[in-house]
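Each in structure tokens, the structures are laid out below.
We did not get these values from a lab; they are worked out from the coordinates using the rules stated. Note that the structure is a prediction, hence the values are computed from the model and not measured. Cβ atoms are built from the backbone, for glycine too; each structure is taken alone.
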Structure P
Amino acid sequence: MLPVPSSVAIRPAPVGVAEALSSARETRSLLIGPGVLERVPAVFREQFAGARAVVVCDVNTWNVAGQAVQAGLRAAGLAGAEPFVFRDPALYAEHRYVEPLEQALAAHDAVPIAVGSGTINDLVKLAAHRTGRSYLCVATAASMDGYTAFGASITYRGAKQTFNCPAPRAVVADIDVIRHAPPEMTASGYADLQAKITAGADWLLADALGVEAIEARAWTIVQGGLDEALADPAGARAGRPTAITPLVEGLMLGGFAMQWTKSSRPASGAEHQFSHLWDMEHHTHDGVAPSHGFKVGVATLAVTTLYEALLAQPIHQLDVEACCARWPDRAQLEADIRRRFADTDFVDTAVQESLAKHVSRDELRAQLLRASALWPDLRPQLSAQLVPSRELRRRLELVGAPATPEAIGLTRERLRGSFIRAYHLRRRFTVLDLAVRTGLLEPCLGTLFAPNGPWGSAT
């Protein structure tokens, strides 16, 4: 029997913030703690010697922290331009908001300080990069893992895209500010962090099947402190510092791992493909797009239930030749995708991504023979990485995040269709690829969406 190639620990020892920071390629300073907002001027002076600053925020974050940051900068003689305040109440990470900020930054040489969470951070990240400067971020909520991540997630020409640009040079996260953020923002960040569980399982799978090797340092940074960061969902919802602080640290560490690998693989798997799909389908609920974390949270549940169904299958007894016989060639695959996505404006993306990961029948045979041989050892490894879907659901409910598709405006029928649609949207190898290549996706979905299955009826 072939050995499972990965030598990483499923539950590695936690990595401290200072050690993780040493792995970051762009971020040089991270300050987390109560009352650290007043230290923004000192951090700025240390990281941007001789420069002046400009605060960028929206109306809400101006009141929460921007005004205090601006006052501190003025007192320290570091204010270089009047604050740039987005006043649109419907502010979103869209390209049309990047343009005016980019124009404003081009008019001076002040270094931007992004005061806010996901939207503000992504807008500033891209605008700063385009105007040839780095920036400092003041985090105002534990709402996502993108503070310290490379790349800006921006909607452009109707589709969510990741623009390559550096992470901030410094981040200041005042727990006294963050723990008073709206509870739904904390719930969103918690759900985003919980997604690292299934993302890790997908990486284990890709590593074992020889598709994408695990980078041990990035794995340890993300997975090492994950249990502690997710240990107190009720406390996170209540804003207790003992729960918020490890949650913030976990979110920041995910970004450092992505900086280290220059890839989102350490923190993103099939669950993010569902979220990307719903973004590209322009999904809204009650007139607004659900938060990234809320979409990922529901998707993490969906992916975990698929894993549970697959882990019950005797893949070590797989009929490999039957799988190969029904495997489509490239022309068949493209025709099928164009039919499946004919009602969308992203059919070409689905074709491109699916063809990029398509393998020949000979390649498929070799991969499935490997999967079959490894399954007796790989199955318990995946089980050890995963958290039961019932427990994931309990945590989401405790933190105040959606735990059903209906809570984010999706029917069970649409969730079922999302499994195959999400598979086609990214070339990254995940559990969706294993399910499709083994021919087990539809049988598993039949089980999951049966009347007595986990997605059998809305409750």
Structure Q
Amino acid sequence: MIATGSVERARRRRRALPFALSCIVATLSWLSVPAVAQKHVPRVAQATTPYVTRAGDTLYEIAARYLRDPGDWTVLSRLNHLPPPRRLPAGLQIRLPVALLKQERLSARVIATSGPVEHAFGNSPFTPVTTDMALGEGDRVRTGPNGFVTLELADGSHLSVPQNSQIDIGSLRQTVLTGANDRVIDLKHGEVDSEVTHATKKDDRFQIRSPSVVAGVRGTSFRVNYDRDVQSTAVEVLDGAVGVDSAATPPRAPGTPLQASSQLVNAHFGSVTHASGGVGQPVELLPAPALVDPGKIQDAKDISFDIAPSKDALGYRVQIARDADLLDMIRDQRATGPKASFDTLPDGTYFVRLSAIDPNGLQGLPQVYAFERRQLGLTATAAQRAGTRDFEFRWFVSRSGVPTKFRFVLAKSADLHDPVVDRTDLSSGRLVISELPKGVYYWTVIAEQFENDKFYEKGSSVRSFTLAR
């Protein structure tokens, strides 16, 4: 005999079973579409990138490894219509939202610096920059007069900041899953010269932003100069192509083709954009100017360059560096005429880069020459001996530690043709000429040195004197 209470309890358990099953089903339904309860996902199309699962993957682990917020596994679940099982089958392709992908911050290394260069993080005070220093997002870099710095990015790209300029590093990071690089440099004033390695990822982005334009590239060599006095930005493209937009244009997503820019500026062209107008039209850059006497040894106190005048050039830019790529720059000058002079430099081999400046203020294509700096001073004097027609000539060289031979030439014409005296065998700095006839004479002395398997020659200016008796 079965008790009445036991029967009633069994009936209640049978009635509760459908309700329990419905709760389980509801819970599983919530897990398969969890974003409604835990994270709202807009129903608009969003950029995604594919990921192929590996053995042992779960949505939790994928989110922790590749998304900024590990809790976004719920987004993956909804986006891919997947419940969150303990393990996903290997080889399954799922989609990950690009906007949620995790990014790692990168650094830029200072590879060369000269003169006054400082940096600051955020609002902290500026302090001197040193070679091999690492800089990153939030760092500001500024240069003073004759101050230069070059930064090398992780992919081998270079940013050179010449004198009287400032840049802020806005973005410098890499997406963990795709390896895409995002590099944004804010140019506050002055110039930045960029040598950007070719992009290998669709979503790679490299931009220079000034207050008036955004210049984006996929890999090229270009310059951006912002003149805050007149609020204009010049973009000059030496290689590749640069997409230029107004700074007021809404930001374009990484991976947007350069052709979508307001203006595409190709190699050997430039543009000037003013704050009051739209993006400037491309203008062909002036050809590279030539250096007069490129083999000249720079042996005087000051260094000087003579430039072959270029048609349509209103001026020239002359830069000196320790390397042919001008990453280690040490001098920079804009000259209104085809001649530029610099103060003294230590002896050594240097490189000079020349470019012509057009009426728009755009710098043209550059030409680079190597030159040798080797100071060799030569001082010469002459005096008549009292009561005689004898003249004593003396000369001195600044590099006295190097064996030196001298040539002395005396003539009756300024071109020194048909010399009265031509001595090539002198080893001392003194010579006496006796019993000279009356007349006007012209003379010079030439110092000759052989050092490090090279021949060097330095001549004094042609001087004159009159012998009246």
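When mean count of other Cβ atoms within 10 Å over residues 126-133 is computed for each of P, Q, which one produces 19.1? Here the read-out was taken from P. Looking across P, Q, the calculation of Cα extents along the principal axes in Å, for residues 110-341 alone that yields 61, 40, 39 traces back to P.
Thinking of P, Q, which structure, once distance in nm of label points 7 Å out along Cα→Cβ at positions 230 and 446 is computed, gives back 4.8?
Values: P: 3.1; Q: 4.8.
Going through each structure in turn, the value belongs to Q.
Quick one: helix-only ellipticity at 222 nm (-39500 (n - 2.57) for each DSSP H run of 4 or more, over all residues; to 500) came out at -3500 when computed from one of P, Q, so which one is it? That value comes from structure Q.
Among candidates P, Q, the computation of relative contact order in percent (Cα under 8 Å, 6 or more apart) that gave 18 used structure P.
Thinking of P, Q, which structure, once Rg and Dmax of the Cα atoms in Å, for residues 70-245 alone is computed, gives back 18.0, 58? This value belongs to structure P.
Given 64 as the derived value for percent of Cα pairs over 30 Å apart, which of the supplied structures P, Q does it correspond to? Could the numbers behind the result be given before it?
Numbers: P: 44; Q: 64.
Working through the options, I get structure Q.
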